[in-house]
Every structure is written in structure tokens, then in C-alpha cells.
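Novice: The structures come next, written out as C-alpha cells.
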Structure 1
Amino acid sequence: MEVKFEEVKRLLPQKFPFIMVDKIVELEKGKRAVGIKNISGNEIHFLGHFPHMAVFPGALILEGIAQTAILLFCKTFEGELPALNDPDVLFFFGAVSARFLKVVVPGDQLRMEVVIEKAYSTGGMIKGVASVDGQVVAKGEMTFGMKRRSEMAGL
């Protein structure tokens, strides 16, 4: 199953300039997904990271993995989740362990593969691997959950 950019934009709670997935090229509901991010030298983060040598921030690679996971969960639990663009819905990423192995630069195509380790309708645990041209550039594990702002004290 493929998810094109217009649907990615509709499903993700993040908006420009923070969408880190251009499309989903593989998706097995409840199991795994592969997201693609084409890295362009025109992206806003390269103004400060780093001005002398454009390096795609590691935190944004993790964000791309997380967004790929969100899209996988959206498609897996289609019809069961609240609208993710609802301002009352918040996402929490808990434990994150990550390793960065190579730099990502403009012209690279980032391939982010996410595998569900544990899933339930309000969150889960995933493993993710990001690669460029078949070489692993980052990998990590994440736990996340979703909650309504109205269910939380003080927000």
C-alpha cells in the first residue's frame, strides 16, 4: 500500500516546515511501513545546521521515523483513532534510544523503515532504521502514546 504526499499531509498532525515524510512506499497494516524523505538543499533547517556544511539534523531523522510510525498507526487503526489534526489530540514520545552512524546531506533520499514491536489504539513501541542508498544512517527504538488535551490537567 502506498500513501502519497497529499494524504500524508492530511493524516499527520505536523505541518510545514515540519513534515518529514514525502510518501509511504510500503505499508503492511499492524506490522511495518517504509517512508521516504527526499533531502533538498532548500530546506529551512540548513540555514542554521550547519551554514558552512549542510547536514540534515539527526533529530529530524528521528522525527521522520516517528512520523512514519504515526502514519503506520493511522492506517492500521483507521476509523478507530480521533482525527490527528484535532488540536485536542497530543502525541507523546517517551523512551527513545537512537544511534547515528552517517551524515545525511542534500541530494540524499532517506528511507525510513518502521516495525511495530507492540501496538494498541492509543500508542505503541516501534523500531526504526533510516538508510541512504542501502547504508544505515540512523536507528532507534521509540515508545509513544496519544492523549486528548482535555484529559490532562493544566493543558
Structure 2
Amino acid sequence: MEKQRSSRHSKITGDFGEALVLYWLSKDGFECARIDHTGIDLIARNPCTHEVMGISVKSRSRRLGREKAYLHIPNKDLKKAQEACDAFGCVPYIAVVVDTAELIRVFITPMDHLVELFPPTAASVGWKMTDKHLERYDDDPQVMIFELSTATKRWWRQV
């Protein structure tokens, strides 16, 4: 039986995803900051390309059996990210964070590449998580990827 999640799990998942991407960028020498602005969550200067990136982070926590469900990104979110990046003079990026039972996957790609990979429908773009798509991302030099394995060694049990 699947455990009930907290009433704030969705908000906590979003905050965690932003903090995780920020941490990973910082760990790798990116000058970066979490910002409170409509459209983007992080700003980072890439030490390799010197590009200033405006990053919109999309995070999902997937229950067992739903690990391969794709992630909807509304077109209005892409528009807001582009507008924020125009205002700040940065290049729009999307970071996708997907937490599954034993693995947290993070993908970072330029927003224009996301739209190349998955042309928008009338309402949204979908980041796909099937095995075929995961292999495609692994082979795509424009999709940056890191993963964290997770294991619960000891935890409370409901009686």
C-alpha cells in the first residue's frame, strides 16, 4: 500500500528541485542564485560558455508505477520564462527534476532545444520519460543530466 503524502508535498517537491539544481550548478563552479521572479527560478553563469542562463525548474515526485509518466510544461510557462530572460538578458533553460522510488533524475536543456525535441501542442510541451526517451537524452549533447540514487535504510513504519 502506497503511503499518503503530505498536503504540501507538491510545493516541497518544487522547492527541493530548485535547491537541488542550484546546489549542483554551484558545486560545479557556476555563479548562480535562486530568484523570485515570474517565469524563472534560477540565474546562473556557465563557467564553460560564459552564458547567463535563466532556468525554469519543473519538479515532479512520481509514485511507484508512474516513473515513466511524462511531465507537462504549459506553453504559458515557456512564454513567461522567455519574457523573464528577455528582461534579464539571459538565455532560457528548462530543468526537469523527476523523483522516483530509488532515483532522482535531473535534465537541463536550453528551452529552444526542448521545443525542438517536443514541439508544443495547443496547451503544453511534454518531457517524456520512457526508456526510449531516456536513451535519447543520454545521447543528446544539449541535454545535461545528473542522477542521484536514493535508498531508505531505516524509517518509521505505520502499525
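Novice: Please state which of the structures 1, 2 yields 1.23 when Cα Rg over 2.2 N^0.38 Å, for residues 74-129 alone is computed from it.
Specialist: Matching structure: 2.
Novice: Work out which structure the value -9500 belongs to, where helix-only ellipticity at 222 nm (-39500 (n - 2.57) for each DSSP H run of 4 or more, over all residues; to 500) was derived from one of 1, 2. Intermediate results must be reported in sequence, preceding the final value.
Specialist: Details: 1: -5500; 2: -9500.
Among 1, 2, the structure yielding -9500 for helix-only ellipticity at 222 nm (-39500 (n - 2.57) for each DSSP H run of 4 or more, over all residues; to 500) is 2.
Novice: Given 1.00 as the derived value for FRET efficiency 1/(1 + (r/R0)^6) of positions 66 and 90 (r between Cβ atoms, R0 = 30 Å, to 0.05), which of the supplied structures 1, 2 does it correspond to?
Specialist: Only one of 1, 2 returns 1.00 for FRET efficiency 1/(1 + (r/R0)^6) of positions 66 and 90 (r between Cβ atoms, R0 = 30 Å, to 0.05), namely 1.
Novice: Using relative contact order in percent (Cα under 8 Å, 6 or more apart), single out the structure from 1, 2 with the greatest value.
Specialist: 1
Novice: Now for a different question. Out of 1, 2, choose the structure whose coordinates give Kirkwood radius over Cα pairs in Å equal to 16.5 when calculated. Please report the intermediate quantities before stating the final value.
Specialist: Values: 1: 15.9; 2: 16.5.
It traces back to 2.
Readers should treat all values here as calculations from the given coordinates under stated rules, not as data from a laboratory. Remember, predicted model here, so these are calculated numbers, not experimental data. Cβ atoms are built from the backbone, for glycine too; each structure is taken alone.
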